[in-house]
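Trainee: Several structures are given next for inspection.
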Structure I
Amino acid sequence: MYQHLFVPVDGSELSHRAMDGSIALAKQLGARITGFVVEPDVGMPHSTEEAKHYAQLLKQNEAANESHAKALLSQFEQRAAAAGVSFSSHHVTAGGVDDAIVSEAEQIGCDMIVMVTHGRGKLGELLFGSHTHKIIQRSKLPVFVLH
């Protein structure tokens, strides 16, 4: 059975649904949760002016990402603790959100990824894309999707 759930969150309204839904699922399964945040990297500078300030920009981005991830994962941890669910957390800065989620879930040794989707359907997916859809395609792990 599933004992270790991997739950990516980003701070959106969907994240709060992912937190609550995954905690309820973990409680039913007797599983633990690893909460995960992927923060976007800065990318390469596009001009010589940007290049002059690139190191400073990287430090600022890193500090902002660290602060956001820690605050969000702390909130998730508090919710899990209140429900009596074992919780750990992890965050990274990466260029590809989907790849980071799949890679980290497998590396950490989770046995299921739990995500929430907008449920926009095929047209919405075509227009806006879907991290959930891409992760389902790429992951070797089962993906439990909450709406």
Structure II
Amino acid sequence: MSVVLDTNVIVRHLTQEPADQGAAASRFLAQADALVLTDVIAAETVHVLESVYRAPRDTIATAMRALLALRSVTAERPRVLRRSLDLYETARMDYTDAYLVAFAEARGIGQVASFDRAIDKAVRRQSAVTRLDPLAGAATHDG
């Protein structure tokens, strides 16, 4: 039987806070057979680790990759999540922007509609995906 993971189980495992829940979460992850990690829970986990725990970007990316590598964990879109983590870490992108670019790449979609100019700088050398500025109505890599 499959079980869908929630952010709080993942965060407790990674932070070991509070200690009793951290230990229980780690035991659960080690003993489980079929866990499902949804894209939204992966994003929420990154957000919580960044905003609440102030964890460094590389630590978060490493921890999330380790979670994805667990034999018991099946991700909703594993390729997209791995690519998102790569962009998040190496291109220094916001995780949700990294996810949008990775999703577009996986689907063969060449553009992401966004007002966020930070996407331009981040993907310039790391992706063929471009940002479509709704004000300009055209793709841009320059912002």
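Every read-out reported here was derived from the displayed coordinates using simple, explicitly stated rules and does not represent laboratory data. Treat the numbers as computed from the prediction; the structure is a model and nothing was measured. Cβ atoms are built from the backbone, for glycine too; each structure is taken alone.
Trainee: When mean count of other Cβ atoms within 10 Å over residues 107-114 is calculated for each of the structures I, II, which structure yields the highest value?
Mentor: I
Trainee: Now for a different question. Computing percent of Cα pairs over 16 Å apart, for residues 11-90 alone for each of I, II, which one ends up highest?
Mentor: Top value of percent of Cα pairs over 16 Å apart, for residues 11-90 alone goes to structure I.
Trainee: Now for a separate question. State the single structure among I, II that was used to calculate FRET efficiency 1/(1 + (r/R0)^6) of positions 75 and 115 (r between Cβ atoms, R0 = 30 Å, to 0.05), giving 0.55.
Mentor: Here the read-out was taken from II.
Trainee: Once relative contact order in percent (Cα under 8 Å, 6 or more apart) is calculated for every structure in I, II, which label goes with the largest value?
Mentor: When relative contact order in percent (Cα under 8 Å, 6 or more apart) is computed for each of I, II, structure I gives the biggest number.
Trainee: Identify the structure, out of I, II, from whose coordinates distance in nm of label points 7 Å out along Cα→Cβ at positions 19 and 59 was calculated to give 3.1.
Mentor: I
Trainee: Taking FRET efficiency 1/(1 + (r/R0)^6) of positions 27 and 67 (r between Cβ atoms, R0 = 35 Å, to 0.05) for each of I, II, which is largest?
Mentor: The maximum falls on structure II.
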